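Take a look at these structures.
Nothing in this text is a laboratory measurement; each read-out follows from the coordinates by a stated rule. These figures come from a predicted structure and were not determined experimentally. Cβ atoms are built from the backbone, for glycine too; each structure is taken alone.
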Structure P
């Protein structure tokens, strides 16, 4: 406990799933937590859970595809907390399922804008502040689909591959400025989205689990613990790393 004591942490996409689990885990580690998302109701529920942990927290509604909104988010964090120590850029969408040759252009644009441009814009303003401080840690959420092709999800897979390249580039550029940038690649995680997919097609649960040597889905808290480690001083010599959390599926 207290691995993030007195640190100010931003979690985007914090209204549910991995983002919510990360925000709560950071609160348990004594961080001050700022949650951003476009979904107010879910984010307020996360904020309540953060405060139940005894942590100071705030929700700032933010569309990560809008540069002015992201800039305002960082500005408000600095105004209210004085600094930004850690950021988990987690906001993202899956997009619809189509063959690459039939993928709707507007859906491609939306998925790339949220998943990739959203991460870039967050990093753009986070890095600016962290350079001024002389220190910081950023964790970006990619996916197992960022390591290999994913049928019917060309936009999602492309965006998640690109997040890894973007993160490694920033890690190289900012290492000497005291800023670490790392990436998470979760595999099959038992999130609300996974539950929805399995509820519609129950046969997929066993099919997916058969692809995982560990024999089960991961849970959100396991991913959140990885974020805590990458934020903490325990990983002080880790940057530019892609951490795969998939129960051995990619092996």
Structure Q
């Protein structure tokens, strides 16, 4: 169930354990999560769906702006960054409430042209207790190939590295689990011919999810996690998840940095 005002949206979800098991299976893990178990630290992204009928979707498959998200004038959406504060674990199979608030909209000129940043805060509660606070920074841009800047180069001083691969099946299943209609993740013709990517784009939240799992294994638990996407990763590329002293990052096969993060 979803209710909203122009800058406030509230949702309720039962946090079905079967959906969490489906996420585990999609990531190649044994489906073990049962009712009452703690969910992985980014698994809430497969819940709180906000379905829209086709008539209110944009060409890219996302809900058109001008509803909860302000009108961005036809600019294309990207997930730029995020920060999470973990107050207590979210539990599978337990009713949860999420309140989303738009904290601000900022417009400025970036390396590749005009940009608009939308900052959204989410607070998720279970049993009337705050479990998670999350900030998302969405960026809307009008593509300008003439102003494309080179991506940053990733650090190579990691003390731990894990290689990960992706394919169109994983991206399709992750889109389905998160109810994400953005066509750059499953429609390769659209991704190449309309938005100019070299293939299907790996979801930023999926990369963040993998980095959080790496950080959790190293720290034994997470209190905070912040991340920023710096270059898109294509579905046919092998990436390296890197870790050193509270920092985590994704390195592409050509050495570019795709995402950078910090964890405590």
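What the table below lists for this structure:
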item	result
Rg and Dmax of the Cα atoms in Å, for residues 21-124 alone derived as 15.5, 51 - corresponding label from P, Q	P
Per distance in nm of label points 7 Å out along Cα→Cβ at positions 45 and 173, the highest-valued of structures P, Q	P
Test item: helix-only ellipticity at 222 nm (-39500 (n - 2.57) for each DSSP H run of 4 or more, over all residues; to 500) calculated as -5000, pick one of P, Q	Q
